[in-house]
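Chemist: Below are structures written as structure tokens.
All of the numbers you see were taken from the coordinates with simple rules; none came from a lab. Source: prediction; values computed, not measured. Cβ atoms are built from the backbone, for glycine too; each structure is taken alone.
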Structure 1
Amino acid sequence: MEDFIQHLQETFSDPVIAAWFCFGVFGTIVFNSRFYVQWFASEKKKRSVVPTSFWYLSSIGAIILLIYSIHKQSPNGGLSYSLNTVIYSRNLVHIWREKGTLTRTRSVLFQSLVALITCTAVSIVILIWWREIEQTKMQQQHEAVATWLWIAVGVFGQGLFAGRFIIQWIATEVRRRSVMPDIFWHMSLVAALLLCASFSAQGEWLLALGPILNVPVYLRNIWFIHRQPSDAATTAGAM
């Protein structure tokens, strides 16, 4: 806790650092508000549903936090937000197609833009990881081991986070409509705890805040699922 307070004091002592911090806070709010929007929609319907706004907030928030993670040179942060936009955009494509608002030209332009953002982001993330490798070579052995141990915990958490959306993506592509499999919420809960531990251990407090904020939402959706078992949650408004 003392480290966190000291971090805040150092942050707001410099206007530029403070501006970046506020930018990251804004991204965290946008990105993580998606699950509270989803929670509100589920409470209204008394079952687990996913509103269309979930995917808009996901896409916008991910891009903001990707920029913030690149600025912070965060290996796990960059990894987390560099590929997710592809999955979020595919859900939007299916939603727009169901609503009849997606033309072929718009689809090509939109997905080309997403591909460009993703390729650029992945290239930058590779450089961040290379920099991290070079930096740990200069550390004492026990420090380097601890650093990579916590990075490994974060990577495993990122794997679960990415895996949940890959499963969701596959289910969506198979059904040709946006759906959310039940396992998504169980994987989310475990991944959030792992990522919070990893980011906290590396002093990346703002990035650690995001995953833990959503734990109540994951638990609530798991409760809905066990109370009313269903094949998958459908995106509300996409039907």
Structure 2
Amino acid sequence: MSNISPETLFHFTGSLDNLVNILRNGFYPKFCLEQCKSIHNETFLNAYPMVCFCDIPLSQIMKHMDTYGYYGIGMAKNWAETRKLNPILYQKANSYLADDIKTILKKFGEESVKRNENEEVPESSFAMLDVTRYIKPYEGELFKSSNLKNEKKRFYDEREWRYVPNIQIYVTHHLSESEFKDIKKLENANREMEKVKLDFEPDDIKYIILKEKSEISGMIKSIREIKGTKYPINVVEELYSKIITCQQIKEDF
């Protein structure tokens, strides 16, 4: 019987160029717009830096790819664990947990207001901000780009794991909706994330997913160019064997 939860985490993107850049540079966190709730139950949008992965077997991955793109990379789950990634917390509206989170955030906000301007921010405040960036609605609107085209989605189906860089080692903690829509501010904030990228070794890669069979030869050439000067030829050639296509996933998984 196949596992409900595989030993691979998948990251998908909308273009072959993006996938090649990941193989060349690692994963750069990008600011993503998400729906949030205030302590007064008002809905607002904030963007946080992150790299997202799904914990879904290949046999069930096609719907996810339809949303996020047909180019992907599957990473060993033990790699994710050593990099301290974690599954996110899904919050159902009007649940006991949602009430508890609202109470905690209210207390956090009150303490922030009371703090003197020159007073050092306590470690617990940074930790609380970090935790909030791992909370996501059970379902809601998916914002796919800065033009705010959105669709209704049950996020719980994604079984998301997330990398969010430590809040104390970079300047921009989040972007408001208006800042996110400002192309220049968004570009500058994303550029700042290059110093907190996620690295990996060839052995950490389990799958390289392409949309079309015709793209395989080009990907082999890119892998040879990117990894050929840094790793032995047997390591580079093993990466070729990890290439699969969307058609193979449809037919064989």
Structure 3
Amino acid sequence: MRFIAIIPARYASSRFPGKPLARINEKCMIQWVYERVKKNPHLNDVYVATDDKRISSVVERFGGKALLTSPNHTCGTDRLAECVSMLGLQDEDIILNIQGDEPLVCSEMVDDLIGCFDDPSVYMGTLKKTIELEEELDNPNVVKVISNVYNDAIYFSRFCIPYNRDGANIKYYKHIGMYGYTAKFLIEFSNMKKTQTELSESLEQLRVLENGFKIRVKETKCQTIGVDTPEQIRMVEKLLEEEDV
């Protein structure tokens, strides 16, 4: 069994065209992500999967590995599924889906995700983190997750879940959008039809639950910030500068 990190990256974005190539200090965003993921000693390989030659050329120039995929994919999951055949992966190999717009991703988060597969019965895993800021509870851009006593997901929602009817002192968790899958399950997932709650919440992981499959959820203590707009670049630069202090 091998652990392969694949970072899906596309040039087109309605809110931030060319986002993977946006400059953050002296490097482009995709280079920050690639190099920080590459630091993890438990990975067998790291790739960027993209449908744009501008991105693949930049990745190759800084010494990374790029996979040029079809431009017809509508989501990162389908792009990764194509990579399974491109790389000739075995059914039991683990693919880690690391978002290309999270330049603050850390090696510890990758370890946490890999840890989902300490249980050999797990075929898909993801991460959660305690919500510490109250304003995130009602923010639909912060996806929440609840899991059962076996650490498998019950539901993901843009709503604040669970509903706290009596004001009990409970923990809320946000979903960290990093995934791991066995190569076999990733192909199966990409072939599933979109489901009602997936379309309603615009969360593709709900397709897995609606089809009766499990997602192992592991808690991480690490914090990261996804970059969705040019205005968030300065925030990331400041946090990177603080890391070097």
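Chemist: Here FRET efficiency 1/(1 + (r/R0)^6) of positions 57 and 89 (r between Cβ atoms, R0 = 25 Å, to 0.05) has been calculated and equals 1.00, so which of 1, 2, 3 was it run on?
Modeler: Answer by label: 1.
Chemist: Continuing with this model, one more query. Given a value of -10500 for helix-only ellipticity at 222 nm (-39500 (n - 2.57) for each DSSP H run of 4 or more, over all residues; to 500), point me to the structure among 1, 2, 3 it was derived from.
Modeler: Here the read-out was taken from 2.
Chemist: When distance in nm of label points 7 Å out along Cα→Cβ at positions 25 and 193 is computed for each of 1, 2, 3, which one produces 3.0?
Modeler: Structure of origin is 1.
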